[in-house]
Structure P
Amino acid sequence: MKKYFICLSIVLFSFYGFSAFSQQAKKLTVLTDTKGPAIPKAMWGIFFEDINFSADGGLYAELIKNRSFEFTKPLMGWKEITANGGAGNTLIINRGEANANNPRFARITVKTQAGAYGLANEGFRGMGLLKDKKYNFSILARKQSGNLKIRIEAIGVDNKLIGKAELNNFTGEWAKYTASFICTATDAKAHLNVYFEGPGTVDVDMASLFPQDTYKGRPNGLRADLAEKLAALKPGFMRFPGGCIVEGRDLANRYQWKKTVGDIGDRELIINRWNTEFANRSAPDYFQSYGLGFFEYFQLAEDIGAEPLPILNCGMACQYNTGEVVPLDQIDPFIQDALDLVEFANGATSTKWGGLRAAMGHPKPFNLKMMGVGNEQWDEQYLDRYKLFAKTLKAKYPGIKLITSSGPSPEGKRFDYLHAELTKEKADFLDEHYYQAPEWFMNNASRYDNYDRKGPKIFAGEYAAHIKDTKNNDAEYKNTWISALAEAAFMTGLERNADVVQMASYAPLLAHVDAWQWRPDLIWFDNLRSVGTPNYYVQQLYSTNKGTHVIPIKMNGNIIAGKDSLYSSASIDADMHQLIIKIVNTSAKAQAVEFDLQGKVKPKKTYSLVTLSSADKFTYNTLDAPTKISPVQRSGNIASGKILSNLEPMSVNVFRVSLGI
């Protein structure tokens, strides 16, 4: 009898408790039959710029810095070394026009029979080497005299030998020589010694060290863990190569795509514009080798299933720096670069640039559909140059969509001017950038709800919530939960208006913890490890739970964009026959909600739920603690077409419901 009363009490408590929960819950109506705008396949993408050592020292897996002696200081990254009484010298020779893109090489002379003389390379804030993994060394060399041997040594931070290989039998003609070794220990801060033994002289160039294990197993390819994190986002597009790096501090330092394709040894290295941009984060050793160039960008986009979105210089340098412009009567070479890029990406192998693509190993076109004209430019000088680009490009390639600048800010005179003028020009896309405080993102979640549907489409090309600076020694600390939470709230408004906002990407993408210039960033890494920030997981939740069409979700007949600290959007995945609800609770308190799923097609009996949350808005992930904020999977039951849920404080929640067919 006692057991019976206990069970009855539990049943009654559960019933009345459930009823009370239902009565107190905020009621949200989801109209599953009302199919709204289609959500573009390329809705959520990634933005790549070579900032924070994202390319050399990051995604591009080369471990040797200044491999061809082309830095402003030819031996930057290198230092002379000797062993066992050896002696010698290094002479940097400049070939000038004989090899204009890679003019310098090193002439190494060893003066002693015994011992060794050589050069040590420090890598990019050290070299990350893994135990039991294979590493491939290569070098261009030609013998001048004697019969020198090259001894390669990987040296750990404790000065212990952890890998070695040898090269010999050099001839009097330039040739590539290769050797490999397997590391005997893991070290994040190793370096490489390149010793020369035996009296004589040898010329060397393009010294290189790559891990055997690269993304997709491509020789001299991309760092696998970073590329895999990009692929895990399932991006709809990939924007490259920036960003302000497209403009350059001056036009001489602008990004020129033609210098980044073809043979690696023929690509002309230039200084990276971010090397001294910020005095407090100066990096005078920051250059662009262009080992990661336009071909590799297109290839990566294809590998991860993303539409390529290249951005080209429009004849304007960064207006925050020199503000140089090319006169309008001299703009033709810049426009020709754009025309030739379409040919490189899409042209037949019989064409000049399509033939180069094929020679590089990709005869099949990359299927380029869109291109950006300039980055963050403003005022009349940009508009004048855009018009010339658009006139020529649209005449020859009418199917290519053009992305245009709306300036560096999401409001103000510059923004208003370009928005009005480019609307008159019937521009395809306006590229809007938002680097604002978390409060701005939450306050602007309804930014596009009443947007003119006849105007240009919007590309939310760069955005990140920036918290105010506080004292903290961790590089990753600006990627706090409150910044990610605010972005998630804002993104409900982007998705809700997918007929207007058709692409969006967080920026910047990557940052080295020992060599950053800008933060926050989506993914942090050191020489061996990488970590997804809370912002990364927000982006991933949206991109992997996109749906095919927007559907209405309302509370008391109103769009949910900040009311009672709630933000929401909903979609149908017509291919998977699923309903997807995204709801963000920015309150510090839990909130009970009831979703009323209204429609002819009834939901199945259960739902899945993925949640990101933290009670501390200043929590962030680090390389040492990478999962403080990461997705948590749950499931629950659906009763009478309703979902009852208690949203955790400061949480992002994604519900998926299978619909009967």
Structure Q
Amino acid sequence: MRHLHTRTTRGRLAGALAAGLLCATGLGAPAATAAPVAPALDDGLALTPPMGFNNWNSTHCRAEFNESMVKGIADLFVEKGLKDAGYEYVNLDDCWALPTRDADGKLVADPVRFPNGIKAVADYVHAKGLKFGIYTSAGTKTCNTAGFPGALGHEYSDARQFADWGVDYLKYDNCNNQGVDAKQRYETMRDALRATGRPIVYSICEWGENKPWEWAADVGHLWRTTGDISDNWGSMLSILKQNLPLAPHAGPGHWNDPDMLEVGNGGMTDTEYRSHFSMWAIMAAPLLIGSDLRSASEETFDILGNREVIAVDQDPLGKQGTVISSEGGRWVVAKEMRDGSRAVALFNETGSAQRITTSARAVGLPAADAYTLRDLWQHRSHNTAGTISATVPAHGTVLLRAFTDPEWAQHPPAVELGLDGGPLVEAGRTAALTSTVTDLGRTPARRVSVTLAGPEGWSVESTSPTASPVLTTGRSLRTTWAVTAPEGTPTGSYGLTLRASYRSPAGVRVDSALPLTATVVVAPPPGTSGLGDLPWLSATNGWGPVERNTSNGESAAGDGGPITIGGVVYGTGLGVHAESAVEYYAGGACETVTAQVGLDDEEGADGTVAFEIWADGTKAASTGVLTNAMPAQPITGDVRGARVVRLVVTDGGDGITSDHGDWAEARLSC
């Protein structure tokens, strides 16, 4: 699994290749879907996506990966209800073995990490009513630089050893493969596992190099579709976009695997982790916990243990969700369920709240007078006349289950809360905002009222009515607000909460809240300014932080070098790594963004990226796909009238490996 994203980490791999998935960012994916789907293994295993734990994302090869940890995870599966929620596999990753085989060619467990041996650990896991998994590579050595033994040439012996230990799940990596054909290597281990007579789920960790979704359905039960995930928004987003187009290739016993979960590892917010979990569930992805549950927060357990979301992932029909729309980073993904319902994810890729909308018809439901909508995070049900819509916070996901239901009228009407206009506030100046409360239901919402609350010391006053006696289907209560941050308020993000209260026709009171973020901003100075020196509203990056006036470097802040494209050194700009987005407040007072853009020389020859300039919700300029072989390309975006300017770097369609992009000499003219 060690197929990572930057020069230094990639250099740790002995023989690993760069991931190459050529179908990623758009909705269409002819290269991924044209080939016929291979028949699945007929062994009754992995009929729903495997669920469990793997230590790699939280421990790598550090000393805390040991027998005590593995037993502790098994204990917590039972104590925290994760076993009852469906998690069953407790899996070891790399570094469990000694670097050399014994005199008989057998694998030997590291006696420091596993003093009682692997079978004893497997027996402990089995005694908890759980299953046990292990790791090796389809090469001469595994991916870690210490060089633990791989299974190439030892497939039947290793498979027999795994079976004798009681292994139920094998993750088979791709490092040090000596150039042997991938399908041949993975088929050999399939046959070796089959020869043991023990049912073992077979996870092909080939990183999507040779499009395993086209040939591996009768080889393994799941196959990695991408390079490794990292615990940050940009990495998760890139992998999501690569995996979404592959829906036709997933089904019972054969699953697309976009890598393990990062939920709880600390590199993303809880909102982002809920999106991560929601989107993996709607993609029918394996759910392998990658955080050390011994130190996990209750919020992490709440996310991982949400049974309504897990039910979407584990639906026995085995459909992977498909993209309905994705315009402007506002994604609608729908998944057909065995009972005829549809799971619907309204996913907001962007850095500000967005209204995302679709309809029951668009997601595949039959015509009906009304439908029931179940919110799988709020655990509440409403009726809708057919519109499926929500204002979704930045990087958030609203996950719903929509279905025809003769009892729809017993639920209160769905009411959508929204806010027109981005809540950007200059200290000491009043900003005008407009809230909306809209009845999406077939039944009326009665005695509707709305409030908007800001931070302590802020002035928030309504300048139009805040109540309505009744809202019928499609009708809205629109309220204008004057919001003022006190003079001298520091720039940054501040919480706003929009609340609405209404009553259903049966008189039941319903309260809803929409958390929002107000940003205190400073108008850009007149003239031309270097974007490497201006404050940004938000910055997301696929590897480490965005760097000012240096290249991206590695994963730590301030570790970049001089910005260099095609041998030319630039003194100013931004160093990023795809997927990346940096937003600036323009306040309607600016005219152009200019830059020299390209891949930084520090990443060698593997990367591909594309640069985009956005003015509010409109793409003002783009480059198309650039490679390391290209010199810097000029880009100019007309941003006249825009309140927010966004600089975006996408992965060029082949994953984010080596994708260090530079916005050299990036300037904003106002």
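Every read-out reported here was derived from the displayed coordinates using simple, explicitly stated rules and does not represent laboratory data. In this text the structure is predicted, and so the values were computed from the model without any measurement.
Between structures P, Q, the calculation of Rg/Rh (Cα atoms, Kirkwood Rh), for residues 302-637 alone yields its largest number for Q. Can you say which of P, Q returns 83, 66, 45 when Cα extents along the principal axes in Å is computed? Label of the originating structure: Q.
If relative contact order in percent (Cα under 8 Å, 6 or more apart) comes out at 11 when worked out from the coordinates, which of P, Q was used? Structure Q accounts for this read-out.
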